[in-house]
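The data blocks that follow each hold one structure.
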Structure P
Amino acid sequence: MSDPVGALSLDSSALKQEELFPIREVSRLTGVNPVTLRAWERRYGLIRPTRTDSGHRLYSQADIESVRSILAWIERGVSVSKVGKILAKNISTRSASTPVYEELSCGEWAQWQAQLRHAISGFDDVRLDRLYGQVFSSYPLPVVFQDILMPLWQELLLRQDEFGQTSEWVFFDTFLRARTLQRLQVSRTQVEERVLLAALPGHGRELELLVAGLLLSSSEVSVSVLGVGQPLEELALVCERMQPQALVLFTNLPPSDDLPRVLARLALALDCPLVLAGDGAELAEDSLSGSPIACLGNEGRLMQRRLQQFLAGHLDT
C-alpha cells in the first residue's frame, strides 16, 4: 500500500522549492475552498496570486499567510469586506520593522511548519520538543512565534471541525503554553521594571496572552501576565497592590464603539499609565488618538520598542 503522507510530503517539498503553490494545495493547507479563494481575489482584492502563461493561479507563502489571517479575522467577527483594510495596515507595520533576511526565509518557515505539523499529527512530544529547540536556534524569538508557531496554532484552531483536529490543537496548545510560560518566567528574573498584562474580557486565549507577554518582555522590562478572565473592573485594585510601571491591555478583536469610553474610565481609576496591545490595538489607534492611552500595535519588535519608549516618556499618545 502506498504511503499518502510520504507522497504528499514529496509533492509539498517540490512546491516549496519554488515557493509557489497551486490553488488546490492552498485549499488543502488552509481549508478554504477554491471558489472562496477566487472570490476573495476578484471581489475584495484580499490576495493577489501570480499567473502562469496558461492562466493558472500560483500562490506564495505570503499569500497563504494572508488567507490564514483573513480566516482569523472572520473567526473574530470581522466581515470580509473590512478585512482588506486591516491586512493592509498590518503588512505596512510588519514591513517597516522586519529585516530583509526574514522576508527571504519565508520558504524555510513553511518547511519548519511542515515538520512541526508532522510531529503534531503523530502526537510526538519528543520530536516536537526537538523541533521547538531547533527553530529557536535558527530565528529570533519574534519570528519564531509570529511567523512559525502561532500561524500553525491558528490553522489548527480554525480546522477543529475536522475529525482529529481538536485533539491535535489541544496537544499543540498545551505544549506551547507550557514552553511559553517557562520562557516568560525566565525573562522576569533580575528585572526591576515591571508591567502588568491583562486581556480585555473575551479578547484572546491564554496562549495568545502569554506570547504577547513574552514579546513585550526585555532585559529592561519584566511582564507579569494576569490570567484570562481577569475582571476589568478589578484591575485598579490589582494595580494598586502590585504597583506596576504600566498596565497593558491585550485585545485581538475589532474595537467596540464604546471602547474609548471604557478605557478612559479605567485610566482614571489607575495609578499607572494604561497601554493597549494586540491586533485590536492597531484598529483602535485612531479612536484613541490624543488620549493618554498608548497603542503598542501587534508586531513583536515594535511592541517591545514602543513599550520601552512609553515608559521612558518618549512615545506620543
Structure Q
Amino acid sequence: MPEITAPPREIVHGSRADTDELFPIREVSRLTGINPVTLRAWERRYGLIQPTRTESGHRLYSKADIETVNRILDWIERGVAVSKVGKILARDEQQAEQIRSEGDGGEEGEWAQWQALLRQAISAFDDRQLERLYGQIVATYPLNVAFQGIVMPLWSELLRHQGRFGQASEWLFFDAFLCAHAVQRLQLACASSVPRVLLAAMPGECRKLELLVAALLMSRDDLAVKVLGMGQPFDELTLVCEKTRPQALIIFSNHSHNHDLAGRLDRLALTLDCPLFLAGAASDLAQENLAGSSVGCLGNEGRLMQRRLQQFLSGRLDT
C-alpha cells in the first residue's frame, strides 16, 4: 500500500474562485446542448435551476448550475419525466450529504483536490500514478466515500465531456482501470466460503463499472456478491439460480420503467427459491409500484443498499 499523503494545497479546482465563474445562457446552451427556451422552462416551470440575474435581468449560470443541467439530462436519458426530476435531485443531494458526513471529517474541497490529481494522471495516461492515487484514496476513506464521493463523480464527468479530441480515450483509460480493480476485489471476496448473492444488470440499463461498484458497496465480510456477466438474459436467471443456489438475486438498473417492471419482477420472483431485490436508480423510482410485492427495494446509495440487504436477509425488514 503506498504511503498515505494529503493532496497538495495549491490545487484550487474546488475553491471559491473556481466556482464563482458565471456563464450567460447562450454559453450554457453551447456547453450542454440544451436550447435557451428549455433552460428557461426548467427554471420557471419546474424550479430545477436557479441562475443569478444581472441588474438588466440577464441570466448567469455557475458551474454548479451547469452540473445540475447535466444531471437533469442524465435522468431524462434514463427515462425519467422532467416533472419528476426535481424530487430525484433533492434525494440525490440528501444522499450526497450523507456520504460527505461519512468522509472522516475531511476538509472542504479535499475530494476535489483528489479528483484534480486523478485528472492529471488520466490526461497523461499515467497508470503508475493512477495506481498510487487510487491506493491512497481507498486507504484514506471508507469504500462508499472513495467511490461515490470521489471516483465515480469524476468517472461520470469524464463520460459526459467527450467533445474534444482525446477525451474519449481518457475516459476509456479510467474506466478500464477501475473495472479491473473492482473485478479483482470482488473475485477475492467470492473465493472465500462465505454465502453469496447474485447481482445481475437489467440488460442495457447500466454500464459495467456501475454494476461492479454496486457489488463492492453491497459486499460484507460475511456475504459475497457475485456479479453475472453484462448481457445476462433476464429469462435465464431462474436457471442460473437453480444451479448456484444463492442467498438472494439482485437486479440492478439505472433506468425508469413503466408499471410493467413490477409485474415482470413479480413473475420472476415466483420462479425463484431465493429472495429477489431491485437496486440502483430504478429501485428508488419503482419503490411505490413495488410496495407490498415480494420484491425488496435496496436503494441506490452504498451504505443503504448494504444495510437493507442485510435487514431483508435477516428477516428484520419486509418487502
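Coordinate-derived values only; no laboratory data. Since we're looking at a predicted model, the values are computed, not measured. Cβ atoms are built from the backbone, for glycine too; each structure is taken alone.
Here the criterion is distance in nm of label points 7 Å out along Cα→Cβ at positions 73 and 289, and among P, Q the highest value is seen for Q. Here semi-axes √(5λ) of the Cα gyration tensor in Å has been calculated and equals 35, 26, 17, so which of P, Q was it run on? The correct label is Q.
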